[in-house]
Structure I
Amino acid sequence: MGPGLEPEVDYSIARKRMVRDQLSARGIEDKRLLQAFMEVPRHLFLDPATGARAYDDCSFPIGYSQTISQPYIQAMMMQHLQISPKDRILEVGTGSGYQTAILSLLGQEVFSVERIAPLSKNAGEILSRIRTGRIRLKITDGSDGWKFYAPYDKIIVSAAMREKPVTLLEQLGVEGMLIAPVAKEREHLVLYKWVAGELKEQILSRCAFVPLLKGIQ
């Protein structure tokens, strides 16, 4: 059974515990970000059998050898991006659509790309049934970004890249920021930022993501 909607079940308590114990208690301080996690129903983006476990701090399979990342990792990445209400955001890897929904409540508009067509279509269906901000979805090779709508203020990559994401960095605007898991010898989250025409690079922490693959599936 695929992801669906369960309006008769109230997961608000589980959602509050997630925000309190997994996010706030571990250093997530951005109030807008915490509120967005409070509002978006994570269980709707997972198999209904997952139930309240959808709010545990762990990843879950979503099919096609892909996963939805643990809430803390997603929150930490978004907090590092310092997203403002005026930001245009590129998301590489729509996946379940859960992170897409949260990003849309933080920025002005989200442009999300996904290489696996069934995932993108399912995410779009769920996103259309809940309250979100402005979202555009596209089925395409994520490593190419979405040049048509560039430049972006913020870019978030949800799959591990083998090297510096040069093509995506070219789609960043002035003072833009990009966060991505990059696997050179070891996989780390890396934050890139254009400052006065110079690209700054900051290695944040070890991580583990599914690899970013090329081609449409």
Structure II
Amino acid sequence: MADGELDLYLDMWLPVTHHEYMEKHRDDIESLGSWYDNAVLTLAVPEYVRDVREIDDLPAHADELGGTIVGIEPDAGLTQVTRDQAMPLYGLDGDFELETSSGAGMMERLDAAIAEERPIVVTLWRPHPAYAQYDLRDLEDPQGGMGGTEGLHSIGRAGFAEDYPELAEWLRNWTMDDEELASLEALTVGPGVTDPAAGARQWLAQNPLFLERTLMEDAEGLEF
């Protein structure tokens, strides 16, 4: 984005998860506002891991969980928050290792564990299609180690709003709630989805009020 190779990114988590990237590239990107305001970072377990309900519970179940928190990319904001904030805050460093790989790698480990009903704890975030696929429990975070509720922001390269003023205005006014986003994810990135574009068209056909709300408020004349 900062190099101008991409025009638009719709999934920047602020003020916590992607703070470092925003600070580094602030002069070369521009914010187009938040479209979802209930995003959270979590540590999660399958519902059948009955005795682990808070992050505080993890040390007592380190052996059962193999002493491993299954994570995603090493340089991800979620990884940094887990490693640098939550694990020291809850004293997990001595009992657990944060195993990094990728988002897809984490999901493969989660899929395999749930297929065999094996205990596992993973780094996760809401919104995520895994919650539509499995019965998962976010571990309570009484000390706030994983950070608070965040917003998902649209970010343009420098000059984006000047080049695309109508689209930029639409993005500034676009919002989604929990129910809308969950149902959209189920049709576009959920298990078994083979044609995300078809899923998106199906969702739009099922949610005419969303189109009416987003297109009529402040983006009259915008064509798709």
Self-check item: Label whose coordinates, when distance in nm of label points 7 Å out along Cα→Cβ at positions 145 and 161 is calculated, return 3.9 (choices I, II)
Solution: II
Quiz item: Suppose you compute volume of the Cα convex hull per residue in Å³ for every structure in I, II: which one lands on 110?
Solution: I
Self-check item: Comparison of I, II by distance in nm of label points 7 Å out along Cα→Cβ at positions 25 and 129 - largest value held by
Solution: I
Quiz item: Out of I, II, which structure matches -9000 when helix-only ellipticity at 222 nm (-39500 (n - 2.57) for each DSSP H run of 4 or more, over all residues; to 500) is calculated?
Solution: II
Practice problem: Can you spot which of I, II the value 15 was calculated from, given it is relative contact order in percent (Cα under 8 Å, 6 or more apart)? | Solution: I
Quiz item: Among the shown structures I, II, from which was the value 3.2 of distance in nm of label points 7 Å out along Cα→Cβ at positions 113 and 153 calculated?
Solution: II
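No value in this document is a laboratory result; all are computed from the given coordinates. As the structure is a computational prediction, the values presented were derived from the model and not from experiment. Cβ atoms are built from the backbone, for glycine too; each structure is taken alone.
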